[in-house]
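Asker: Pasting the structures here.
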Structure I
Amino acid sequence: MKIETLLESLRRTPADEELRRVLADALLEAGDPRGELMGPQLDGQGVDGALLERCLSRVRSAAPGLKRVRLEGGLVTELELELADVPRVDRAWLAGEPLACITTGLPGEKDELGPALAAAAGTLGACRGFWITSRLQAETAPAVLELISEARPAVLGLDLGPDLDLAGRAPLWPSVEIAALSGPGTVAAAPLLSGSLPALRRLSLRGAEGNQSLTEALALEALAHLDLRGQALSDEEVGRLRGWLAARPGRSVRHERFGLGPPDLDDVFGARGLVWEPEPPLGARVAAAPGDELTFACSRGRMIQLHLRDTPTWRRQAAAPVSALAARAEDLVVGRSDGVIETWPLDGGGAVRVTELPGAIRSLSVAGDDIGATFDGGWWLSRGEQGGVEPAALALTATGVARADGTRVRISGAGERLVELGEPVLALAAEGEVVYAVAGRHVWRLAGAEPEVLGLRQRGRAVVAAREGCVAWTTSRSSAAFLRGAEHGNVTYPGSYSGGGDEELALADLAVAASGFVVTALEHGGLNLLGPDGAMKADEHPGEPHRRWIFIYDGSILIAE
C-alpha cells in the first residue's frame, strides 16, 4: 500500500496501532527516519538521540520559527508557532504529517487580528486541527469563530474568556471530533456543546466553571471520552458520570476519582511522546540545607556561592560547570558537566570527590547521607544501585527511591508501587515518604491510594522542591507556585532584566529552606527569598554587578534592588 494512502487512512483512524505499524514498515522501506522512530515509540522504548535529531531537523526546516514540537508514535502531533509564522509552514511537508495540530496565539493589537488570521487560514485548514491559546474575548471571538468554520478542523482547542457570551450565536462545526475547552469562561462552552459540535467524540474541560457544561456534554450522542482532570466534582456529578459510563460500553472518563490510566494513541490534548523546545539552557541552580538556619547555595557556571539568610558568606569555583546542586546538613553535593560528583563543606572547606559517572550530571537528590543522581545515559545511587537508562527524573525518599519512566512513577522502599499519571513526568522531589511529581501540565502529590493534583504548569524548566510541609514548583518560564500547609502562594517575574541587556530573566531553579522560605534563582538575575510574611532579595557577593527587577509576589508588586 502506498505511503500516501496509509497517511490518509491514519488521519481518519488515528488510534489504529496496527495501521501505524504498517506505516512504520512502509516508511522504513522508503528510508524515511520516521519509520525507525515509530517502532520504539509505539513500544514505549527510549529513542536514539541521533535518530531523533534527524527527525527534528526535518520538522524545524519545514516550520520556521518553531517554538515547540511533540512527536508521538514517530509522527508530529503538535507544532507551536506564533500566528505570523503559521503561513510559513511547508504545506507539502504538512500533508505527510496527518496527525499534526498547530498551537498558536493571537496578535496583541486588535487591528492585526483579521489580516493575521486570513494569512494563516490556509495552513490551519491543511492540518488536523489547532489550539488557539490566547483567551477568546468578546471582541476577538467573531473573527476566530469564522476561521474555525472555514478551516473545518477535526481537533479544536479554545481558551474562553469570562466575558464571552455565545448564547444564540454559536456556529455549527460538524468537522470537530476532539475539543479542549478551558479558561475562566468555560460556562460559555454550554452553547457550543449544545449546538455546535454534533460529531464530538472526545472532550476536555478545564476551568472554574467547566462543570456547568457537563449537562450539555453528557447529552452529546457521539461523545465517548470525557477528560475532567483537575476539576472538582461533587458526589452528584460523580453519580451522573457513572450513569453515563454505564449507559454505553466503550465510554471513559479521565479524572482522579475515576482513575487516570495511560493516555491512548489518540489522546491529542494529553502529553504523550517526546517534546522539543528550542529554549536556551538555564545554568542557575539553588539548593537549601536542612536545619533551622536559612542556609542555601546557588551556582552559575563554575561559580558556587553560599548564603546565610540574605548575606553571602563564601564563594568558590568548581573545576567544571555545575549542572546540578543539592544540600545536606554539613555539605553541598555538586554535580558537574564532566560527570563528577563532589561534596563541598558548608564551612567553606575544600571539595571531596564522591564519584565520576560516564556523562554530565543532570539532577541530584539527597536523603540523609545518601545521594542519587541522573546523568547522560543512566542513573546512580550511593546506596549501590545504578542503571544504564536515564530516567526522566529521580528522587530519594526516606527509605527508597522514586524514578519516573514516561507517564509512570515507580516508588520503592517500604513496598513497591507504580503510579500512572497519564502524562509524562518531568521532575520529582520527596519529603520523607511523600513524592511530588511535575508532569506535562499538572503537579501531583503521590501519597496514599490515589495521586492528588496540587496545581497546573505551562512550560519552562520543570522543578519541584519540598520540605517540612511546604512544596514549591515552577509553573512557567517566569513564575512559580507554592503550598505551605493549606496556604497557596505565587511569584511572577518579568520576561527581561530591567538593568539593561537582552538576556531573558527566566526562573531557573528553586528550593525550600528553613521556616517555609522558598528560594528562587533567576537566570541573568539574582535570588529571592519568599517567606510566609514577605519577600526579600539575597545580596550580591562583593564585586558582582547590581541587579534590579520588579516582580509580583502574592498579589503585591515589589522591586528587588
Structure II
Amino acid sequence: MPGMAESQQRPGVLGIPALVSLAVAAAAFASYAATACRTITWWDGSSYPLAAYTLGVAPPPGSLILMLLGWLATRIPAVHPVAFQLNLLAALIAAALAGLVTWIGIRVSVPEGRQAGAPEGFAGAFAGLMFAFAPTPWNYAVQFTPYVLSACFTGLILLAALGWWRRAEHSDSAGRLFLLFLLLGLDFSVHRTNSLLLPAALVWVALRRGGASLRPPVLGAVGFGLAAGLAFQLLLIPIASRNPAFNQGEPSSLARLWSYVSISDKGGGFLIDLFPRRADFVHVQLGDYAGFLRRNLTVPLPGALAYVPAIVAALGCAVALRSSPRRSLGLIGFFLCASLGSVLYFNLPEHWFRTLDRHYLPSFVLLTPFMATGGAASLRLAIGARGLAGPALAIGLGGLLAIAPIRSWAVNRRACDLARVRYAETFGRNLLEPLERDAILLTNGDNDTFPLWYLQEVEGARRDVTVINLPTANLGWWIAQLRRGDPRYARLLEGERGMDVLEPVRLPDSTVTLPVAPDESSPFLVENLRGSIV
C-alpha cells in the first residue's frame, strides 16, 4: 500500500542511520570530553593551540584549516584555559567523525534495493563505537592536533566518493566529482595524509565511468576541484604577513610559501624518500602497521573472541566483494592507498622514537565500513535461520557485538585519559618562573620550546623572558622576527644581511658551551644572559 510503503521508507532513510549515528557521536563526545587534557600536551599539543590562538603559522607542514577552526573557537572564551577549550574542539571533531563512519557503515551495509533496518543499524553502531573507543582515535580525540581532523577529512572524502558513485552510473555528475577532488585538495591544508588517496580516487572514477572518465566534464571537475582545494593554502600568505607572534617559516610571499609547503628547511622535496628503505620493509615497516591494526582491531576478551572486530571486518570485505564487486574494489583501493601507501611514504626507520599511528588513522576510517557490512550480514544470516535457532543466534551474536565496544571503552578509557596529565604545562612553568627578569632562555627542541611559547603568548606567563630555540637561531626568517618583535635585538646581525633577511644566515660560531657539574640532574640547561646579543 502506498501509505505503508512511505512510512517504511522514511525511517530507513531518515530514521535509523541518522539516529544511530547521532547516538554514537553523543557517546563518543561524552567519553572524549571526560578524558580530554585540561591543558597543553607535548609535541603538536602545544604548537597547534599556540598557532590557533595567535592566528599564526605552525611548523611545516602545518594545518591551516585546524588553525582557523581553533582561532574561531577561541574567539568565544567558554572554557579556561584556552588549551582545554581547543582540546574539547578536538573531541567534538572526533565525535563527529565517529558519527560519520557509523552513517557510512550503515549505508554501505544495506543490500541494494533495500532500506536500512535493525541489523544494519545495530552493526553500524558496533562499527562506529569500535572506531570511537579504539586507542588511536581516542588518543588524538583528547588533544588539539591535526590528526583527528585529517581522519575526519578521510570520512568526508569517502562520503563524497560514495555520493558520486550513486549518481554516476548514467551521468558524469560533475558537481559531486568536483566536491570529491575539492576535499582532496583542501586536505593539503589539514595535514596532507589524504593526498595518498589521490591515485585511488582516480581509479574510483575509472571503475565507475570506464572510458567516459576521459570526457572533458569529468577531467574538468577533477582538475578544477583539486586546484581550488590546493589554492586554499594561499591564505597562509596574508596570515603570515601580519607578523603574528607564532610564525614558523614566515610564508609571507609565494617564494616563502613554496619553501614552507615543500619543507625546505628540513631537506625539501616534500620529504619524499621512498628508496632506499630505511628498515626491513616486511618485518619492521609492515610490522609496525600490523601492530597498529592489532591495537585497534582487537578487544580485551578471552581467546579468539579478542579478534571479533578483525574477523567481522574481513567477513564484511568478502560480502561486499560478492554483492558489489566494482564498488568494493574501489573501496579496497582507498584502503590500500591509506595503509600500504603510508608505510611506503613514511619509510619508517627501525626503532623510530615516535609512533606513526597518527598517520595510519585514515586507513582505520576506511576499514570501519567493512566492519559494519560484516556485522550486518552476520545478523541477517542469524535472523534468517529456521526455527528457534534464528532468535538464539541473533541474540548471541548481538550480545557479542555489543560487549566488544563496551570492553574496549573500559580499557582504553584508562589508557587514553589525559584529564589529570599536566606535565607539559608544569615543566614549562618550572623553567620560566624562576628566571631573573629579562632573561634569555636557550632551548633545543620541540618539547622544551613550544610549551614555553604557549605559556607566554596565551597564558601571559613571563613574557619578559626571551626563549631562543637554538636549531632555528641561524635561520634568517627567525632572526628577522626576533629583531622586529623586540627592540633589544634591533641590532642583531645589523649590516650583515639587512633588516628583512629571510635567507639562512651562517654565524662564525653559533655553538654555546656551558660548564656542567658532574652531579647535574636537569635535562635542560638554562643560561641567563643580559642585554642584546651581538
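Readers should treat all values here as calculations from the given coordinates under stated rules, not as data from a laboratory. None of the values given here were measured: they were computed from a predicted structure. Cβ atoms are built from the backbone, for glycine too; each structure is taken alone.
Asker: Which of the displayed structures (I, II) returns the greatest value of distance in nm of label points 7 Å out along Cα→Cβ at positions 146 and 218 on calculation?
Answerer: Comparing I, II by distance in nm of label points 7 Å out along Cα→Cβ at positions 146 and 218, the maximum is at I.
Asker: Moving on. For relative contact order in percent (Cα under 8 Å, 6 or more apart), which of I, II scores largest?
Answerer: Answer by largest value of relative contact order in percent (Cα under 8 Å, 6 or more apart): II.
Asker: By the measure distance in nm of label points 7 Å out along Cα→Cβ at positions 314 and 426, tell me the structure among I, II with the highest figure.
Answerer: Ranking I, II on distance in nm of label points 7 Å out along Cα→Cβ at positions 314 and 426, first place is II.
Asker: A value of 18 was derived for percent of Cα pairs over 45 Å apart; which structure in I, II was it taken from?
Answerer: Derived from the structure labelled I.
Asker: Using helix-only ellipticity at 222 nm (-39500 (n - 2.57) for each DSSP H run of 4 or more, over all residues; to 500) as the calculated read-out, with -18500 as its value, let me know the right label among I, II.
Answerer: This figure was derived from II.
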